[in-house]
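Heads up, there are several structures right after this.
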Structure P
């Protein structure tokens, strides 16, 4: 079995390393990922806790790496863990950011479409922020 997936992408006129460093820092989530982080991010007992539209969630990014991988797991209040593949790929002097949205079990087509719309908006915000820096 597999989950339905959609790849949401944007191109950013900023070097991949800088975008990856910004995206991979949980403290920056409220600035660009409103779909995940609505307010402050706290480091509690070694884990990043975020106030999200779904309540308090735990966010764990993969360790920093040279490959542009910024995958992160989000543990929902229910205990469900949502795996979020995220890649930052060099593209000349800029980069492409690709986020894989997966349709979680029990979610309707409309809810999946709403998740895709949210990620699309978040990546547009990321692009604006990074190109202003």
Structure Q
């Protein structure tokens, strides 16, 4: 049987998310938020290299990706991930309240960019499939 996760009935699909951020405290808070909303957090990465490795290994449906990583940018990682055949839906996050990088978001293939402080207030279904 072939198809995508979007082809599955809504009640049987669990959206698998990878969280990428170098701050353990943000990863913990994001995990709690996502799991409360019905997403399955399948992994966490603290660098661009680890994110790419885990995406190969875990094949998540979605990635919550910080724009600033110790070994690259979320924009670069997103551009690499979103050209894949099994590309995850990428949502970029930034600690900066001034989110002027929207041109980079489009170029990176990400679905959007939100401030970390606003993550709990947004409807994630705007960017990702809903669980």
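None of the figures in this text is laboratory data; all of them are computed from the coordinates on show. Please read these numbers as outputs of a predicted model, since none were measured by experiment. Cβ atoms are built from the backbone, for glycine too; each structure is taken alone.
Where is relative contact order in percent (Cα under 8 Å, 6 or more apart) largest, in which of P, Q? The partial results should precede the final answer.
Working: P: 32; Q: 23.
With respect to relative contact order in percent (Cα under 8 Å, 6 or more apart), the highest-scoring structure among P, Q is P.
For structures P, Q, which has the highest computed value of mean count of other Cβ atoms within 10 Å over residues 81-88? Could the numbers behind the result be given before it?
Values: P: 16.9; Q: 14.2.
That would be structure P.
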